[in-house]
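Peer 1: Below, each structure is written out as structure tokens.
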Structure P
Amino acid sequence: MLASTNKKNNIWHYLVALIGVICISVLAGQLALNSLFTISKSAYYLLGKYKVNYRSFLLISQAIMASAIFIVAPLLYWFSIEKKSIRCFFVGEQHYSQFIMLTIGLTIAAMMVNTVFTYWNVHIKFPAYLKAFEAWAQKKEWELKKLTDLLTTFKSIYDLLIAIVIIAIIPAIGEELLFRGILQNLFFRSTRNIHIAILTSAFVFSAIHLQLYGFLPRFLLGVLFGYLYWWAKNLIFPIIAHFFNNSFALTISFLYPKSATVYELEGYQLPPTFIIILFTIIGTFLGIYIQKKTRYLHK
């Protein structure tokens, strides 16, 4: 009993250390951002050519802060606190060509099925005593939607590629490293229950985005990424799934700029029921198949 209590206390120590490292990285990222634009302003006074539009500023800011929080901080924590090799995240399934295809297939199926939960989440209604909270949440959602629309408005393929790097590659690597690689493992070490660990890390993953009307579908994607990591014991597969999900949305936004690629508060339409059922069957089959093919990693 005492050993169990000490282990849980140690987990809290690790969590506090992780939060501390993240806070330091946020500060460092903010300082780097301030320094960058201070240098840019100095160049303006010297050369008279300083020009950074609001969209470029947002993209640069997101790239720096996301890298600091989700890549630099987890790596600093892993090397300085855990004192382990980064290879620990990639020791499992090594049949990449087959499992990358299975991962993409499962992700596509999950994205289609997730439209049902997106629809429900978008149209959620709160009781009368929470009307003030609902109004606040809707206002914040519209503000985030305007920001997302700005970041996903592309004038060229170059704009799309930049967005894929900043909105797909960096989050896929960084968020999976933090939420699956570190947090999920910490929660599992604390609870010894992988399902609780996956659900908890997915909850934190979704909550950190501060989007109430996208919370449920993002939470379910986090659950999918968590099980992919647990099954395959290799972080590359949830990274690929995460990257595919984000880059697919960006590509659709580029190809069909007038289509809804973000969670709308009104007018969100579901695919036909038979499509949902079909992709539910496909996703279930692929999930069971991946689990069976990686069972040897859990013996």
Structure Q
Amino acid sequence: MSMKINKKIFSFCLITDKKYLAQTTILLDQLKDYNVYILCIDTESYNFILKNYPNNCEILKLDTLEKFFNLKKIKYSRSYLEYIFTLKSFFIKWIFKKIKNNYYAIYLDSDILFFSEPALLIRDINTHSVCLTPHSFSKNNYHFNIYGKFNAGFISFKNDKYGLKVLNFWAKNCEKECSYTNIQNFSDQMYLNILYKNFCKVKKINNAGVNLAPWNLDSFKININKKNQILVDGKRVVFFHFHGFKNIFGLIYSLGLKDYKVKKNRKIINYIYKKYLNLLNKKFQNYKELKSYHYNYNLIKLIKNSIKCNLLINI
């Protein structure tokens, strides 16, 4: 049974650079019926999105966000990743100034792919001021809880007094510290523990199909139904987070599964990862410049990763 929703009140937001452009455009295609805001970290990503997706999203230059929130004062004291993590909460604050009261801003990492219509995600977040997804680490990955109970690759905020209060707290703390090396305050992610514990109207989404990822794959039973839809514990997968999936050398990819000791499962390879590779191939065929941004040709990196990673050849 489909759920009727007012798509106008839900906006998605993404952050990208040229290395993630191919993945980002795949996600943009899936969100074509929604308002999308995208923060481009470099000139290449900005120009590409502006040229090829002029009507699909509102594009924000990094410099515009930095000037608006006076962020350059902390930019050069942080690594590239630390600064990207810092930007996320401020980007959502900027979006709050664009959307109406009681409308939603839904952040997604660019390496996410929907396997069901986004409306299934909206069903889980509707009426809640803030929504988080737990990592739900598998047995072999419990030790990763030191990086936070919740994953910062997805977070939803409603533009109401509760959502704004939580967002301001998150941004203030990320501006103060957003470290990739201090486990006590790991990136923007560890603060999510505090949001869930100390604020009202913050919901934990208990749906294994939302933010399914390598770190929790072995926590659930994966099946394929007669319609070739992926099921996790009997429910449809809403979106999968391809964390750790990266190009190693030319057509060779690391799946990132071995890092989380995921048991070998042909269903996962054939129905999740190969689908993503097929979508990437279509992007490379249609936009030649994406291949130059995406492919890596570092032979030393290939040798190192072939020793420790699950590899998949994209042919």
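Rule-based calculations on the coordinates, nothing more; no lab input. Quick caveat: nothing in here was measured; it's all calculated off a predicted structure. Cβ atoms are built from the backbone, for glycine too; each structure is taken alone.
Peer 1: Can you tell which of P, Q yields 0.50 when FRET efficiency 1/(1 + (r/R0)^6) of positions 134 and 198 (r between Cβ atoms, R0 = 30 Å, to 0.05) is derived from it?
Peer 2: Checking each candidate, the match is P.
Peer 1: In terms of percent of Cα pairs over 31 Å apart, which of structures P, Q is highest?
Peer 2: When percent of Cα pairs over 31 Å apart is computed for each of P, Q, structure P gives the biggest number.
Peer 1: While we're on this one: Ranked on relative contact order in percent (Cα under 8 Å, 6 or more apart), which label among P, Q comes first with the largest value?
Peer 2: Largest value of relative contact order in percent (Cα under 8 Å, 6 or more apart): P.
Peer 1: Moving to a separate point now. Say we calculate mean projected area of the Cα convex hull in nm², for residues 158-229 alone for every structure; which of P, Q gives the highest result?
Peer 2: Q
Peer 1: Further, regarding this structure: One of P, Q was used to compute helix-only ellipticity at 222 nm (-39500 (n - 2.57) for each DSSP H run of 4 or more, over all residues; to 500), and the result was -10000. Which label is that? Spell out each step's value before the answer.
Peer 2: Numbers: P: -23000; Q: -10000.
Of the options listed, only Q reproduces it.
Peer 1: Now for a different question. Among P, Q, considering only FRET efficiency 1/(1 + (r/R0)^6) of positions 94 and 166 (r between Cβ atoms, R0 = 30 Å, to 0.05), which has the greatest calculated value?
Peer 2: Q
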